[in-house]
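Rule-based calculations on the coordinates, nothing more; no lab input. What you see is a predicted model, and the numbers here were worked out from it, not measured in a lab. Cβ atoms are built from the backbone, for glycine too; each structure is taken alone.
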Structure P
Amino acid sequence: MGSLVAAAISIASVLIAVVALVYSARQVQLMRRQNLLPVALDFFREARTPEWFVARDWIIKHLAAEYSPDLGVSGLPEPAREHVRKVGFFYDNLGVFVAYRVVEENLVLDFFGVGMNEVWAIVEPFIRREEQIRKMHYMAFFNDLVVRFRQRSQVGIYRQRGLRRVNGGS
């Protein structure tokens, strides 16, 4: 009888330890997310500045029409080079945070993916040429983000998040 009580106490102790461990891991995860919130907010803030929009809009409207990719990025005259670097390094920095799991991939790709992909389609030849000039990867994390984005279904992403749409005024 005594060994049965001892076994029950041991089992209860193990269960309590497992519950405490799960609870502790959950608390650490919540604290980590809370600590990263300022980082995420800074990215959202930066992508809403007038300077950022000027640079992004200029890339979309003018870069490919006015300059040859043979220049790479470093061969572009100012302010073209500044615009490409401002937007490109923004996405590259986001890519670093995603690759090192500092921010959640879904958050970055769900919010920035469509615009990022649009910019990449224009700047890619300039980036590829810059890689040849430097003989190294250039904006590699930006490239990685685009690959991650293109491997997803946008419709699936929005459904998965439970986003709703207004349909025909209803």
Structure Q
Amino acid sequence: MTQYNQVLNFALNKHKHQLRKSNDSYDIHLKEVAEFVELISNELIHIYPNLNKEIMDMQFASLLHDTIEDTDTTYDDIKAITSEKVANWVATLSEDLRLERSLRKENYRNEIINSCIQVKIIKLADIYSNLKDIGKLSNSNWIDRYKEDSKKFLECLSSDLSMSKFFDMCMAIVNE
């Protein structure tokens, strides 16, 4: 079994009882984020040539990006199946649930702003995966709040990723 399949199976096992807000299986989101990470990276490789060597680790982090925040997975669990670098990226992509919501969101945005391009690409892929399915949802209050949160994150990512078509697609959705 390849390391990608090991990481995927680990993530799927951790999220096996979770559904998306759309009631879709959670594995769809994880696989999409990994796929979008590869597409965004390939789109921007001429600007960030080092991404070529990082795509597999970025895909590992994208498969695991919600595990610390949404499951009983720890940083050390992720480090054990991948690497310290991937575990650091996943930790950066995880909100600190011990903090009050508004402080947690602000702290998380600051972490993303100050993170490496790899983390920013994973975050963009995550936002796009979430936004593209927003039409399946009926809770307009949640949709409006998510669009507003996404817009704030996109502002944080704009200086590094505004040249990506995925950034443009996200902006089109949040502005509809």
Structure R
Amino acid sequence: MEDPPPKVEIGASRTKLVLLTIAGIVMTAGSAILASRRLPSVLPGSYGEFIGWVGLIFFGLCTLLIVWRLFTSHGVVLTLDSEDIRDKRITDKVIPWNAVRGISTWQSQRQRIMIVAVDPDFERSLNLSRLARMAREASKTLGADGLSIGTNDLKTDHDTLFRTATAFWKANT
């Protein structure tokens, strides 16, 4: 494995965020159609109506989050260098490589997320964002124990991020 560059800065992808916003609007609208029983096969109190309401809430909240990121994610979001890793979406603090216990990939269907396992004592000192705290608990329940770093809204892909982060971590621990 080759040595990583001195520093890697990754920004938010406006294009990906716009596409995710469109997908969120479509899914929210589809859920609203089910919830409002606009289709003749969806009866009051049916499973289809229930799924519509669950989808309306879930996709609606996800779409709001994506729109919020579209307007607030500017410049560099994720930084990796010889000393640490920092994801502004997770915390305002840097995570030194010597606090990282492992890097892995968690996958659900075609969605892949990089999981950074951090020393529990150090992790308690992090001021995790509300979303990061919620994702942390949900991920742990699903078997992904660590901080989740997704690339759905970044100007990189999962494989590149994973290779780069692993190279930095191995070179500095």
Completion exercise
From the coordinates of one of P, Q, R, distance in nm of label points 7 Å out along Cα→Cβ at positions 22 and 126 came out at 3.3; that one is structure R
Exercise for the section: Please state which of the structures P, Q, R yields 3.2 when distance in nm of label points 7 Å out along Cα→Cβ at positions 14 and 158 is computed from it. Expected result: Q
Handout entry: Source structure (of P, Q, R) for distance in nm of label points 7 Å out along Cα→Cβ at positions 78 and 94, computed value 0.6
Key = Q
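From which structure (P, Q, R) was semi-axes √(5λ) of the Cα gyration tensor in Å calculated, if the value obtained is 22, 20, 16? Numbers along the way, then the final one.
Working: P: 47, 20, 14; Q: 22, 20, 16; R: 36, 17, 14.
Going through each structure in turn, the value belongs to Q.
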Practice task
Determine which structure produced the value -15500 for helix-only ellipticity at 222 nm (-39500 (n - 2.57) for each DSSP H run of 4 or more, over all residues; to 500), calculated from the coordinates; the candidates are P, Q, R.
Solution key: R
